[in-house]
Structure 1
Amino acid sequence: MGLTVQSVGIKAAEADIKEKIPKGAKVIALAGNPNVGKSTLFNKLTGLKQHTGNWPGKTVTNAVGEYKNKENHFAFVDIPGTYSLIAHSAEEEVARDFLVFGEPDLAVVVCDATCLERNLNLVLQVSEICPKVVVCVNLLDEAAKKGIFVDLELLSKNLGLPVVGTSAQKGAGLDNLIEVISKTESGDFLASKRVKVDYPEVMEKAISELEAKLNSISSFFNNRWIAIRLLENDIAFITKLESHFGFCLKENPELLKTLEKVKKELLEAKIDESAFKKYLVSGLVLTAEAICDEKTVKFKNSDYKRRDLKIDKFVTGRVTGPICMLMLLAVIFWITISAANYPSALLWEFFSFLEAKLFEFSVSLGIPTVLADMLFHGVLRVLLWVVSVMLPPMAIFFPMFTLLEDFGYLPRIAFNLDRGFKGCSACGKQALTMCMGFGCNAAGITGCRIIDSRRERLIAIITNSFVPCNGRFPTLIAIITMFFISSGASGFVSALILTAVILLGIGTTFLVSKILALTLLKGAPSSFTLELPPYRKPQIGSVIVRSIFDRTVFVLLRAMSVAAPAGLVIWLLANLKINDLSLLSYISEFLDPFGRAIGMDGVILLGFILGFPANEIVIPIIIMAYVGGGTLTEYSSLFELKNLLISNGWTVTTAICVIVFSLMHWPCSTTVLTAKKETGSLYWSFITFITPTICGILLCFIINNLSKLF
């Protein structure tokens, strides 16, 4: 079990996801509201492949994983978390379209036992579409801690669907879930008659009449559900219906005539499209309330949310919320900066010894000295420097950040920032995508799919790189450590400086979002509902594994993959000479006037340019260029590296400008390509590239000129 997993984009989810399914496997769709443990369940069944987090909006594409034992062969498809199949956003559209057009053999709807009634809205909608449905009531362990108990047998009877209870994080109930899925898929497990959502009589009459006309034309997956979509005038769905099933409404005059007739009757009953949608929602809510009566869901303590509410009053308060957020960030940065320097020095010392031995061994084998120098003092030394400088801070920072995520604090950060984004005519969900950007800006841009409005989604994409990603944190930490700790400042002061840098990025995000909303992307902010997940005890072991493999190792390997060729390029540029002057010198001298105008120099600017494939290698490139021979000098600590930078003209102003430009310059190549994929436009990709670059250049120019005045 747990053999493979792969992410599938929106188009694949709509049309060709079947090509991603293992041959002979039964397709099982995993649906559910955000933050119900659906991805955790997916991981437990297929292996630890999909990143999970205690906050909504994590999964924005379909993921396919394989489960196989002696009796069963399933392909589980983890579709995006959604509250409804009435699609208003990209993730809701992906979820709906896979259930409707992906033709899964069975759908498993995962529910949160601590708030079952709200989750049943989606269960009722899925049961209207899919012929085979299993309800998985997850998080039973958390519900029990809060004094909430669910009668699974009575729930199954009320729904008319098979119901299984699980605690996915602990692996409890998964064998029973597989057994029920197997029996339901094969038709051996039959529940009672399914519950039906009832609407006002005039609506039921219109739905039935339109359904009958659809039955006379063709038998789709569920003509009642299609009739409802036609009556609510879901244009996007009607278009999909035509592209997938070849059903064109305009080519069916009798159906159009019936549709116009029943809509007229609804209008006479004072039910327009808006009222029709309200009745649809109220019908689902009332049915869910009736199912979750006091016999089905029992509360030992009706005040079970008191603890969470007390914490939220502090961490999301108008005054205390931002203060708490800043203090937590400062503490995390302080621990990272203070603890990372010593391990970095030890790693560099070990790698230097290893490199020297390898160089001696290669020469003893008769390898030409020039080639050995290029390989070991050029390529290998950059790799070793990247590992020694990046690994310790990442190994400390990412687990702590993931602990906050697992605890459920990240959505509270989004809540605190929501008011600011609305004031900038942007969407509050942008705060969530910004949090994702701390891990990777490319992932943050992909996460922008959770934003419904295209205008607001573009604003979020363009501004996502104003928060530092994994690749930029080591650079920021290294420079702050070299130029502030060594000058007598404490580690906590350095952490406060890094927090201030983050705040600068957030502030710039607000400012640029507002400018975009007033110019290129005019419009008013939309409203949305942000679910604050319950606080949960972090799974320490899982967090460490996840942060190491999902983030630290991934980022480190990515940095190493571009550091090696960069080391080779820099070595060649430094050693290939024209008129006794290296190519590196020619390029850096050409860039030098502009670099100095913005508080840096040509070498630094060249480092950022050559670091376009990945931000992690900017500092190694700068150092290699300064030593002139295309190799890094053996330094035992970051403090010695500072001496190299100072000897090449660095001042505190230079360090500040490099920090600012590291925060605000063109995104890495992966981020730009992701922006192109998400926007489908070279124009908006260019805007995503140039916007932070202009901001960085302007701010560095201002800082440099102000420093000359004081």
Structure 2
Amino acid sequence: MARVETRTTPQERLLNRELSWLEFNSRVLDLVADGNVPLLERVKFCSIFSSNLDEFFMVRAAGLTRQSASGLAMRSPDGRTPKEALAAIRARVLELTARQSHLWEQELRSALADAGIRVGTVEDATGDELAELAGLFDREIYPVLTPLAVGPGQPFPYISGLSLSIALFVRDPETGEERLARVKVPEGLQRFVTVGERGLYTPLESLIEHFLPWLFPGMEIVECALFRVTRDADFEVSDEADDLLEAVELEIRRRRFGDVIRLEVSERMSGAMLDRLVQGLDVTADQVYPIHGQLDMADLMQIASLEVPELRDEPWKPTTPARLVTAAGPSEFFAEVRKGDILVHLPYNSFRTTVEAFVRGGVKDPDVIAMRSTVYRTSEDSPVVPALIEAAEAGKQSVCLVELKARFDERRNIEWSRALEQAGVHVVYGFHNLKIHAKTTLLVRREGGELRRYVHIGTGNYHARTARLYEDFGLFTADEDISADVADLFNYLTGFGRPQRFRKLLVAPFNLRGRLIDEIRGVATAAASGRRARIRLKTNALTDEAIIEELYAASQAGARVDVVARGICALRPGVPGMSDNIQVRSVLGRFLEHSRVFAFEAGDRATLYMGSADLMPRNLDHRIEVVVPVESQKVQHELDVALETLLADNTQAWVLDADGSWTRQRPAAGEKPRATHAKLMRRARQRARRRDPVRRSR
């Protein structure tokens, strides 16, 4: 098929990855500003905005800072130098944090007060409340504070990443000597202390500032202001490391002392104090971010978690897929999977009665002789790791692939791996240069005189807590080709050899990119010949240049392309002659859209895939990812419903413009609101009622 030649610059063809991510966080702020969102949910999104931004600076901005310092003439795919990207990031972050501060100070705090939740400083306390605060400070806070002064024999102290600190100028009234000092706000205590019958929530730093004279007796407090540093927390494990576990542990220790990437300071800080901090922390002026009002609003999650039902989303009780409702035990569960593939859609469906039941069934069923699973991110209450341990103790073959390099979960995964090894589980850590990001579990069961394999392949982690908040798909199947592919993949990851040809699975970094490109080109060919041609992609991020160029070519051939990208999208939609037929949207709301689904229609042929991979170079080239073809018509229908619901959303959706800006969709005059999460929750309830004879009789 002939390609349309276009003479455009990289910046005209691609949006900047980092700036696109910042626009995602801007959409999070839109939810903070949305008066239709329950109040405590708005506070939650305010907290999420800050924690998102922290990780962005620790990883993405840190990488750009290192590139800029190297002096190498490197450019991002959109043509920017690291210095140019950092300047654009700074300008946009200053805008976004100013908006966040305004929303918190001018809208959320007053709305909370109207609802009986007072968040304020010590100055807002009554006389009785102040007395209670003094007693609390004396008993629980003062004993853990350590004032550190800077002067002869007292060098500038180490400031840990993401810790909140109070900087002071302290003067001796007798000698006139003045010194800089720092008091760290304790991290082991709740950020907001509550006192009084009216429930005043006071930030720790306000309480400490009020009682600073206790820490510096006889001294004069000339000035005090808050500051916070963000350090480089991105690291790579050397390909030459002999022991991957030891290498990751070493890098975790090094992370504490990474270079300072960002210095946040209270807007009221004087120039003299800021100069001392800049010098002591060895940062540049463009790494300083003045903040109006409260610093570190990630801790607002404490307020957002208050049990006030009328200020929160209506509780959601996940349902069980119809075919699993009557599966009273492992045998019945496996029998249903033998009949045909079963799709699970979290959090609309229950993690406990689906994924957890599958894993626990592997332990309880005496006919299951082997269990193999991957662990990328998990939680203490997730079933996979305990099940593998219990299976090993019961004499079953038990194998776990633990990804030690799952960013910010490394320490937890190291602890899990040691517990698994002590129980006799075969633990494999994967490769130095490839992260194991696949989400799959394989059970081997003796049935009569033969062995049968059962597989779960998911788009999300085996994490019980996030399964209640993250939207993900999971497929249970006993398909012989798919289960054989999964078994071969586990053997490759645990053994020594080259992977052979996969029968059905798309596996990165081996055949995933090539197969996706083949599918896109097939749709483009169909479009060029006037046949039905459509592509629907649901992903967290779309940045891979090769995939984007193929989508441009498909659009130019006349194919319709719909992309649902929750976060980053480097593709420019709607550009005349390049991407006229491409629309990109993002859906945000009470659940985090996390699943990855790829649908292709070319003439009479329609193919659907789901799996763990986002459309980014790191996922397609540097991770073990598993994407499975969906062949069951019933499962295809369920995925179609979900995709079309997302594409029809006029309430929780934003549409990407060619210039990189996003426009929130609103119902037109007379049009009914169509909110994805509400619609799918309603559908799940209706399906549960239809199969519940007790409810139908009421």
Structure 3
Amino acid sequence: MLAEQQRKSVRLRRLVRAALLGAALPAGVAAQVQAPRAENPVAAQEAQYYRIETIPIPEGLSLEVGGMASLPDGRLAVITRRGELWLIENPTMTGGARPTFTRFASGLHEPLGLAYRDGDFYASQRSELTRIRDTDGDGKADLYETVYSWPLSGNYHEYSYGPLFTPQGNMLVWLNLGWAGRGVSIAPWRGWTVEITPDGKLTPLATGMRSPAGLAYNLEGDLFYSENQGDWVGSGSITHVEKGDFLGNPAGLVWTSDPASPIRLREADVPNTGEPKYAVAKRVPDLKSPAVWFPHTLLGISTSSILVDSTWGAFGPFAGQLFVGDQSYSRINRVFLEKVDGVYQGAVFSFREGFASGVLRQEWARDGSMLVGMTERGWNSSGDAPFGIQRLVWTGRTPFEAQRIEARPDGFEVVFTLPVDRATASNPASYEVSSFTYRYHSTYGSPVVNQESNPIRAVVVSDDGTRARLVIDGMRLGYVHEIKMAGVRASDGSTPLLHNVGYYTLNRIPAGGRVNVSAAPGSAPAASTSPTPAAGAGASGPATPARVAGGSAGAKRQVTMPADWNGQVDANLALDAVEPLKFSAPELTVKAGVRVRVLFNNEGEMLHNFVVVQPGRADAVATAASMMGLSGQARHYVPDTGDVLYHTAVLEPDRSETIFFRAPTTPGDYPYICSFPGHGFVMRGILRVTP
């Protein structure tokens, strides 16, 4: 039975890939293709409310989406990482008709953005902002004009994104840092957002960007950018951008001596202490903290495009909110923003999983559906396809969700899309709140630090049943507050929330009235608010993995030589973690049953571990590790399963650990992986056990 299920899954994935390449689908398969990763139970539930439809692509066309733009006549323009611009007629497949594709332009250098204005296209190539025109009306570009050209150092990581038109008709372009073991700004204005006029005048606006894949205005006309984890960036995020802002990565500060710079801060002014970013921002002029953190591995790894819901109800009950893609996890998250004392903050929720490839760009179609552009090459994703375009359509059914979370002087208020069951929603036991943050330092990424439980003192449900006010202890400025609502049910008493957790970043505590806890119907006794940091997580400095003292050679993580080995080992092995997401040796060989010592060095740029698993169980362990949530860090992202044989701690860059174990007595090929979420499907090798 299991083998048959696996064969069906492989067949379905092949059909999905074929559909993306334009092949016809067998009868009865089309419905499955709308949710290509049907084995994902969360995606299957989400599909009841938002279904995914695949737009077939002509065979031989590698549509690795770099940018998209919806045209006034309903067509979709797509620019690819391979330098081509395609026009797609009928992208919504109205009337069941297949879309048609016409190549409009070619010969561009890895463009990662596209805009349309007054009949012209604008794209950011590696080295310039280009205007693309059809002057003779034959439907093909015949004029490529340089609006502005910037120098390149040749570093592979110097991506250029945009443009985004400002209300004044200028264009914003955001320039990726280079990479040389750390973010570097070798060429002018790398790591900056710049404004360029139609006649080619450049003005730098803000810096501190590392890898800013998305830039967008909300409905209030304020500008936000999305950031990816890296050096000086503990986790993905979106941040409000204003002229003169320093967003965090100091590499771009090398250009602040230029008279055009609106910032005078220098690299030496930025402390590398590992304190939370919010705390450092109190001392460093112009440093701005994120409006919303996206917890790394819990909601994604590679934050991408931002799309504001301007459909006013055509896409469901989230008007005005932001939909933010994740390239690695092939998904879209949802963000509610609010302004408190002039500062943005808010909550991020899961929204839709199961896209066929890495989500990089989103656009609205004329009918209010969302067009999703995807790419994978070089940037691994959980989706199986190398590229594609899919369409996300609201089915008209309203999901039972936390529509938004708002800050209150004594806690938070959750607003639901549908009325709740008063008994479950007013019970403090239906909720769980904790808070945490990340280190602000030059190390690549950060573990969760300063994690603390926030006891719930009372819950008050509104008369109409659409709101639940949570009174909690220990609200902390600059921290992410994880608000779990697993026990809440809809008014029918049985329907759970489609997504039962939200992550609220608290930058300001609003003024206003407080709940009288003693009089509240859903109240609980006060509890201790003493901090309970995650393992190895202090306020500053590198994490120190917990040590396993003594024990037998059968322990999964044995870091001291067993006493009965009498100082002798049979096999000394050394292995490094290197980038991009690789082990230095794809294969290690030992004899069955021998005493093994492994020295594991993290020479990479990210967090890594070394985990040996049972034959054929690498996928299962990688999947389980990715679902461990906040508890994963304390357990080194090693799931509690017999599939795991031996492992190290999760190590920060430039750290090492030695473990000891007896090799399996049964010869065979035993996979080893890095089980840090997102890494385990790519970062692998084989421990070959011989007779």
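FYI, it's all coordinate maths here, none of it is from the lab. Since we're looking at a predicted model, the values are computed, not measured.
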Can you say which of 1, 2, 3 returns -19000 when helix-only ellipticity at 222 nm (-39500 (n - 2.57) for each DSSP H run of 4 or more, over all residues; to 500) is computed?
-> 1
Which of 1, 2, 3 yields 28.8, 95 [Rg and Dmax of the Cα atoms in Å, calculated] = 1
